[in-house]
Structure 1
Amino acid sequence: MKRNDIQALRGFSVLAVLFFHLQLTEFKGGFLGVDIFFVISGFVITERLSRSDGTFKSQIIDFYKRRAKRILPASLFVIVLTALLARLFLAPISLKRFGFDGLATTLFSGNIRFATQGNNYLNQSMSPTPYLHYWSLGVEEQFYLAWPILFLLFFKARKTLVLPLFVIGTIFALWYTHVAAINSFYLPFSRAWEFLAGIVVALLVPRAPRAGKLLAIGGWIAVIASVLFIGTDLATPGITTLIPVAGAMAILIARSTFVWEPILAWFGEISFSIYLIHWPLVVIALSRYQGLSGTIQFLIAAGSILSGYLISHLIENPFRYRPKLSLSLPRWGIALTGVAALVFAATNFVSATAQNPRVTIDLSVPIIYHDKCHLEFGISKPLSPCEYGDLRSSTLVVLAGDSHAAQWFDALNAAAIQNHWKLLSLTKSSCPASFLPTVRNASADTACAKWQGYVAERIKSLQPSKVIITAYSEYRYSLVQPGSYSALYAQGQLDFDRALGVPASSIYYIEDTPHPPQSIPDCLSKNLSSPHHCDFSLTRSAATFEAKKALSQTGVHYLDFNDLVCKARRCSATYAGSNTYRDSSHISVSVSKALAAELLLRLK
């Protein structure tokens with residue numbers, strides 16, 4: 001018998017996720033709907049396992065048959081549909097990557113692939129994959145590879161083992177988020193405690209608690225408050241994630257119903273299909289429009305709900321409830337293999353090639369990334385000399401900053417070779433060469449702070465002839481201290497420059513490159529015959545203005561190349577026959593090299 005309160009909680013969770021992905025600012029914590037889903041899933045699956053009987057083998061086979069019937073029909077249908085939609089509407093240049101994403105998703109390992117991509121800074125400016133939301137399905141299925149076996153062998157008779165496992169899992173998740181936030185978000189080890197929260201309720205909590213109504217009200221207040229007030233600036237899973245998890249547990253324990261629950265329960269009935277289809281629609285809209293207007297948000301929401309209803313009633317439920325459509329596990333395996341091959345072929349082998357005789361799309365990255373001289377998150381010192389140019393030269397030039405300094409490496413390296421300079425590259429992802437204490441994973445980024453101090457001390461000890469600094473001032477870093485961001489940004493740069501111990505006339509600050517509203521290579525690959533459609537307006541942030549004002553009064557050389565790439569305040573998507581940007585943030589290697597002569601001229 002279905003519980004209306006569980007279906008209502010499912011409906012609430014899927015709407016929270018939908019509204020969050022539609023960029024409705026009121027639902028800043030809508031992503032926590034997935035955490036609530038995990039709690040529900042742990043509870044429902046364990047209750048079913050508790051009622052099962054027969055031999056160990058028969059129970060395991062029955063469990064996986066049920067999971068296949070519940071998950072695979074709608075999941076595989078949307079995976080194939082997504083591949084076709086990507087082929088029709090998304091950037092041809094990204095289809096090969098989407099093919100591998102779809103392949104991993106079909107094999108329930110998408111979360112592992114996305115964790116790997118998320119840990120690579122180079123991937124963070126890429127256009128979003130339409131399969132990203134399948135990470136949660138990967139976590140679920142990986143957890144359920146182990147849980148039924150463990151439950152039937154150990155926990156069915158010794159239920160008290162569950163509570164300490166839940167406590168240990170929670171502590172581990174909080175610790176792991178602190179040391180490896182991206183892995184903790186995507187991988188099952190740090191998500192297990194959320195399933196275990198539901199499992200604890202299923203196995204250890206009495207069926208008819210007193211004051212159930214009050215407990216349910218408290219639970220709903222907790223989940224609603226979480227969705228409205230807990231933002232992505234806080235670590236997830238983290239301390240704040242305990243609030244929606246505890247709220248979901250309270251609702252499951254209370255077993256109470258309210259008059260308004262049937263509305264949410266209707267959405268709960270089709271929640272799985274809504275969840276599967278909504279994200280591809282969002283990605284397609286984002287690829288075609290610069291932001292989601294109110295009309296687009298409404299159309300995506302309506303389309304997701306209508307499509308979810310149709311998928312649920314025409315595909316999900318028939319396979320789930322009609323005996324004639326029941327398949328054995330080996331046949332489901334064949335279906336998985338077939339879908340994987342189809343998706344991979346649709347978005348990889350037959351992917352369009354972005355070719356234009358007038359424009360070459362360059363996706364390469366500066367060699368300092370391959371040399372490990374551009375430091376990733378958590379690293380505070382380079383492990384190699386990171387010296388380029390003329391290594392025998394006594395004239396030392398230093399490049400320092402975040403990835404927006406690294407994008408100038410090729411231009412500066414060409415200038416160094418031509419003028420027989422030795423070039424020292426000191427760059428780090430999401431960490432400006434400035435005394436600007438930043439926040440990562442909801443706590444102070446100590447690796448960044450150590451790197452900033454290291455760079456300042458090293459430049460001071462080396463006394464180079466020139467120091468070239470730039471940073472992503474068009475982006476708003478999360479800072480440790482409160483106050484005006486632009487003022488803090490400018491002051492941090494001034495303090496850093498003073499700490500270098502070199503004359504102000506030896507410091508060259510390059511104004512940050514404009515921020516495109518979309519991935520330029522993606523746009524160009526969709527507009528081969530009219531690349532000007534990818535041009536965009538030049539805008540400047542308050543931090544950029546404030547930094548320019550402050551630095552111009554110190555004797556530091558302030559270099560601005562926007563007059564070359566953004567004429568008449570209109571930034572071109574192409575420059576010197578190549579894409580201006582290699583993604584939605586960084587200029588391409590080709591353009592960096594094309595600007596080398598102008599950079600050298602201005603350095604002199």
Structure 2
Amino acid sequence: MTTESLFIFSSPKKPVMKNKLLHVLNDIFSVVFFLLFLLAVKPELIYHSQQLGFATSKAFFAQYASYPGGMVEYLSLFLFQFYSNAFWGALIVSLLLSTTVAISGFILAKGSSFLNGFLKYIPVVLLGILLTGYSIHPVFLLMVLFLFGFFILFKLIVDSKLSIIAQLVLLLLILALCYYINGGFIFLILSTTAILYLLVNRIKGFPVIAVLIIGLYLLLPYWSQSLFFITTKDAYLKLVPYFSAYRPDILLYGSIFSLPFMILIQRIVSWMMKKEKSQTSKFIFSDRFQAIQVLVMMVILVVGMFVKIDPTDKQRQQINDLAYQNKWDELLTKVSKEGYKDRIVQFQVNRALYHKGQLIDKVFDYPQIWGVDALILSRHFEEPIMLPITELYMDLGFINGAIRYGNEALSQNEFSPYVLEQLILANIVANRPKAAQIYINNLKMNPFFKKKALTYEQYINGSVVSDIDQFVVAKRKIKPVNDFIVNSNYPQDVLLSMLNDRPQNKMAYEYLMTYFLMNNDLSSFISNYSKGKDLGYKEFPVIFEEAKILYAYELSAKGKSLANVKFKKEIAERFKEYLSILSSCNGDVAKAKPLLEKNFSDTYWYYVHYNSPVTNQSKIVNE
């Protein structure tokens with residue numbers, strides 16, 4: 001599991017680690033992180049959250065080879081594809097962290113600090129905790145690993161018996177390579193650490209080597225501005241990749257700055273130990289004390305990872321991932337009826353309810369605090385909605401809408417395999433094989449999704465693929481024949497146009513009626529109620545009956561009546577009970593809430609009074 005066994009903790013009297021317990025603890029540390037990352041963090045959720053693709057094309061490589069730091073980003077994007085498989089994603093990250101631990105141990109091998117056990121684990125503990133974030137990309141792990149790796153090369157050169165000329169030539173190559181691979185900020189830290197190491201260890205040739213390092217840091221970024229057409233800031237200080245919106249925090253900076261910190265602290269402690277040598281306890285240099293340090297760092301890692309995991313973000317990614325896989329039963333079991341406040345989670349719950357045939361029966365079993373803006377996401381435009389709204393429009397058979405939002409998503413995430421797959425399917429349904437082939441070609445360049453891309457290619461070339469064929473046939477049956485005007489602020493008009501074009505589109509009908517109910521628009525609900533009469537319902541759902549009786553009650557308060565409408569006896573009795581509770585509280589809705597919540601929280605009446613964004617004046621305003 002770990003390469004740690006290749007390297008050593010060191011003490012003044014033990015240049016080679018002999019205690020097998022330390023070997024075991026090093027391996028346990030790696031296994032603990034692997035299990036936590038696999039089971040608690042779940043790398044597949046990080047992948048679904050970011051969906052950053054990879055391509056084997058020369059153009060893709062050239063894109064990242066065209067600026068300093070691009071190569072570490074290119075390699076990280078390749079490794080990130082392993083996240084799509086939970087086991088391999090966790091294993092890859094664990095091996096990279098284990099390698100970082102091993103290099104840290106090698107860096108600290110020359111010295112007499114009794115804190116080596118703590119020091120060598122600082123960078124990996126910080127990185128391990130950092131990697132629990134669903135917006136964090138493994139590029140930062142690679143950056144730190146390369147930083148430590150290049151420092152090892154630097155250390156080997158300046159500690160060698162090579163002539164000063166040979167050292168300068170090798171250092172020139174190593175430092176220039178580090179700048180090109182890692183970019184400006186990591187090169188700054190390497191340069192700073194290198195000078196610090198020269199200073200505290202009084203390396204022969206210190207002035208000449210220091211001048212070389214400072215000169216390279218000043219000149220390489222300066223030349224890169226015109227050579228690679230990048231800004232001065234990026235040339236000298238670029239850290240976060242262009243594809244990431246992550247803002248560096250103390251964990252990232254801590255893991256990067258841990259390298260000079262290790263060098264400095266080890267030297268300070270070594271100096272103090274020499275002064276207090278006669279009074280130094282042998283225990284603090286023993287393997288047992290080193291083992292205690294490893295255990296402490298392991299505890300910090302475990303606690304830190306659990307504290308850092310954002311349960312709300314994790315739930316959103318779990319729900320989105322399950323929806324992508326059409327695991328509707330599992331999705332609904334992940335969501336309590338009171339335990340979520342996220343708009344996209346509510347959106348996916350509504351999709352799951354429809355696919356389970358329960359939308360118009362159980363939609364108000366859930367609080368629906370976002371109302372229509374979690375039924376259809378298009379009114380409020382933001383990056384996270386792109387793929388979910390594309391998937392919804394595919395569900396509805398609104399293929400032109402799916403293609404539009406799929407391309408919007410692709411403009412933000414050019415090689416996302418999930419988005420590419422949606423666009424392939426949408427263009428196949430739309431009978432646009434040439435357009436589908438363009439997206440297939442892009443997907444084929446991702447080695448992890450090439451097999452799936454070839455299956456789609458075989459289908460458009462005439463091969464029988466039953467799963468794809470069933471999907472395409474079903475969507476073509478409900479795909480609108482005629483074009484219509486689309487306004488994202490009025491998604492109900494899209495649903496109405498689809499239903500008028502394809503009256504058999506059951507999903508369009510149920511979403512339209514649910515939209516009217518969530519929007520407190522009972523007049524439109526009643527006007528379009530009859531459109532569902534030919535859709536095969538044995539009886540209309542209780543929620544519809546509740547909406548009708550509420551509408552009739554509101555009309556009667558205005559001296560009007562709802563003609564030719566009958567209500568089920570049990571619905572009428574429940575409504576009387578609901579009204580009696582309100583009446584007993586003198587119409588005080590807030591006072592009546594705890595009394596009504598117990599038996600009526602799943603009713604449309606309760607939604608209108610307590611959860612509706614229209615009633616609460618909390619509806620997202622875009623108009």
Original post:
One of 1, 2 was used to compute relative contact order in percent (Cα under 8 Å, 6 or more apart), and the answer was 14. Which one was it?
Top reply: 2
Original post:
With log10 I(q)/I(0) by the Debye sum over Cα atoms at q = 0.13 Å⁻¹, for residues 161-344 alone derived from the coordinates and found to be -1.05, which of 1, 2 does the value describe?
Top reply: 1
Original post:
Upon calculation of semi-axes √(5λ) of the Cα gyration tensor in Å from the atomic coordinates, which of the structures 1, 2 produces 60, 30, 20?
Top reply: 2
Subject >> Winner on mean count of other Cβ atoms within 10 Å over residues 65-72 once structures 1, 2 are ranked, highest first >> reply: 2
Subject >> Per mean count of other Cβ atoms within 10 Å over residues 137-144, the highest-valued of structures 1, 2 >> reply: 2
Subject >> Rg/Rh (Cα atoms, Kirkwood Rh), for residues 169-472 alone - structure with the largest value, from 1, 2 >> reply: 2
Subject >> Structure responsible for -17000, with helix-only ellipticity at 222 nm (-39500 (n - 2.57) for each DSSP H run of 4 or more, over all residues; to 500) calculated and labels 1, 2 on offer >> reply: 1
**OP:** Tell me which of 1, 2 gives 6.1 when you compute distance in nm of label points 7 Å out along Cα→Cβ at positions 217 and 329.
**Re:** 2
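Values quoted throughout were computed directly from the atomic coordinates according to the rules given, and no laboratory measurement underlies them. As the structure is a prediction and not an experimental result, all values here were calculated from the model. Cβ atoms are built from the backbone, for glycine too; each structure is taken alone.
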